[in-house]
Structure 1
């Protein structure tokens, strides 16, 4: 089988965001090739699959704990209440997925592209995301509490609540996103770029240390920061 085509879009320190000294995420674009078309019927817990394409797979309510997908493509999978705890996705594309409830706590996502997800409550607490790009789509609640995020981009996404409580985030960028509530309570952030993204509310203001915002965002945050610090503005 032919090896997957990989075109790197890594940006080192020379690729830092202009004017901010914030290092950009280092993302590997993955385009798996040599795929075999399969159905999702045979997927079982702790399966280890490689170079497979699943189209319109109905995985709702399935126990897929610990499943491993390497260099795979999932097109329009239905994942509602699928149990993906401890799953591993490596060099994999997930496109147009639908999940009113996604249960994938303690899962691992390395070199993964997620396109146009439609997720309700996405439980991804304690997950490990490395070189992950999420493009478009709508997520009501993205629970990444306690997660480890390294080189992650959310681009053009609408997220009702983004929960990064206790998360460790390094080189993460939210690009042209709309976020209702951002929770960074006890988060550890470094080179996290929030510019170009709008927020209605930020919880855990201390956790914003290490993030980059623009002047407009700072003005929006000013009343909350003043209240947090006990400042009297007269």
Structure 2
């Protein structure tokens, strides 16, 4: 039986949990081949300094059944990177599922792959999806036809379990969840703007404001190239 091929875009400045959360789930799935893809095979430094090794390159990457684009600060620079955007476009032509975690959805948008699709992203950047003709939905996982997008960082685990359930069946996903003992009980009700206090939200917004502004500028540039008239 041919293995199901799952490819993650790996890039400098990626938020490692955007990638390693779903990677952990997919790696426990049956009959899969997982690719960590970048322009070359040198170690890639994540947002917080963890080095991750690609195992294939843009040129050598086979066709993918599932393509997954994680997010992170490095996503901003890639919004102007035609090689990366063209790679995403090309592999998405034959992929059965086109997916993302966190601000990876903005890269899908920049590649022109979310026009008319419902999608989600990190809560602080989800509004930028509108510039790509997407329909922002504030949910942890959003499915619209063959597009599946996860919200911020930790939602990548939930997202991947949903993909596994859709691909291999719910019982397989349940077994993986149990194997991982994925039973989160966070110590604080502060993991979403719907739950966090106004003080906490204000502090976080102020802290990330320069990054969000830089991201918005990149989003506007990328959106202008799509000529969507938005």
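Throughout, read-outs are computed from the coordinates displayed, never taken from laboratory work. Being a predicted model, the structure only gives us computed values, none of them experimental. Cβ atoms are built from the backbone, for glycine too; each structure is taken alone.
1, 2: which one has relative contact order in percent (Cα under 8 Å, 6 or more apart), as calculated, at 18?
On the way: 1: 11; 2: 18.
Answer for the origin of the read-out: 2.
Matching task: 5.1 is the computed value of distance in nm of label points 7 Å out along Cα→Cβ at positions 50 and 218. Pick the structure from 1, 2.
Values: 1: 5.1; 2: 2.0.
Label of the originating structure: 1.
When helix-only ellipticity at 222 nm (-39500 (n - 2.57) for each DSSP H run of 4 or more, over all residues; to 500) is computed for each of 1, 2, which one produces -2000? Provide the component values of the computation, followed by the final result.
On the way: 1: -2000; 2: -12000.
Going label by label, the one that fits is 1.
For mean count of other Cβ atoms within 10 Å over residues 98-105, the calculated result is 19.9, so let me know which of 1, 2 that is. The partial results should precede the final answer.
Values: 1: 19.9; 2: 30.5.
Here the read-out was taken from 1.
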